[in-house]
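Below: a set of structures, written as structure tokens.
Laboratory data are not the source of any read-out in this text; all were calculated from the coordinates shown. As the structure is a prediction and not an experimental result, all values here were calculated from the model. Cβ atoms are built from the backbone, for glycine too; each structure is taken alone.
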Structure 1
Amino acid sequence: MLRKMLPKIKSNIKDTSAKVYPEFEFLMKFDGGSKGNPGYSGSGAVIYHNNNELWTGSFFVGVNATNNHAEYAGLIFGLQQALEMKIESLFVQGDSELIINQMTGKYKCKSVYLFSLHERAKYLESNFKSIEFQHIPRHLNKRADELANIAIQKYLEERPSI
């Protein structure tokens, strides 16, 4: 009887596909870049704690690596550092739609060149108590992009001339 007396509530929410992410203390952004594809490649990652930059790192990936290889290298680099820092819950953002969608399972990793990198990233992922991945546009990933480019530039400046 009480059920009949309560008014029906209508929802004004149109898009029910939007995912709500829990708040994380730690955020890791990663990026990879390749000058030529394949070409000179570098990776970068940055870890934030409550929106403050806590750690940054970059490294040269190789002279003949693809952009996707460099992206995975940046992800792996950042995940390894977060685990070394004993971070248990991590929110990960990257501008590579391919890598993020492979990590979330939306896409399968079919490339023989990326499979071992994907497997390594998935193994590292399994060591966190909680972890979420989100694709972001390039303009929101400037710091990680800068770090990847620093690694390439440093290599090009220090390489022996022939």
Structure 2
Amino acid sequence: MNARIRDVALKVSVTEAQPKEIDDIVLHAEKLRKLNFLEARMMAHVIGELGPDVAYVDASDVNEARYGEDIRGFLPASLRGMKIFSEHHADRTYPVVSAASIVAKVRRDAIIEGLRQQYGDFGSGYISDPKTMAFLRDWRRAHAEYPPIVRLSWKTIKELEDEVAQSRLGM
């Protein structure tokens, strides 16, 4: 499906947020302007590269209009007057958003596979996955820090650090 999308698309652009970039936003940005704001900035980057007449985006903010305006604020001046359709579940309504979602998922899967080759099997990456949690605990014990693929601002890391501190106290 991804190859078919790329065959019919006039242009495709993908951008990625690195764990350190996410940490910087989460740890240092205004309380209400964190991941959604980063995502809006990245969305504006992609829109800027593609230069469409109109943009359709899946709103990550609870306030769809605000998310669209956040994106607009990051756009180059030449694109700020464009129409932005910012809606929840836009992938259900707009085929272009569905296609973008597929392209992003395929890219994410490729990145994850590369990370597995480099770091070993870390499971799904979600806290509900015992394999992920075991990977993080084992890596932390063996290296005294987490690998650079881990967001240190992740609440789970704080919880794991609390476990490490307790184990040092013999608890």
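For the reader, a short list of remarks on this structure follows.
- Identity of the structure behind -18500 (criterion: helix-only ellipticity at 222 nm (-39500 (n - 2.57) for each DSSP H run of 4 or more, over all residues; to 500), calculated), options 1, 2: 2
- Entry that produces 13.9 once mean projected area of the Cα convex hull in nm² is calculated, selected from 1, 2: 1
- In terms of mean count of other Cβ atoms within 10 Å over residues 91-98, the structure with the greatest value among 1, 2 is 1.
- Structure from which 0.40 was derived, FRET efficiency 1/(1 + (r/R0)^6) of positions 83 and 115 (r between Cβ atoms, R0 = 35 Å, to 0.05), options 1, 2: 2
- For relative contact order in percent (Cα under 8 Å, 6 or more apart) computed as 28, the structure of 1, 2 it came from: 1
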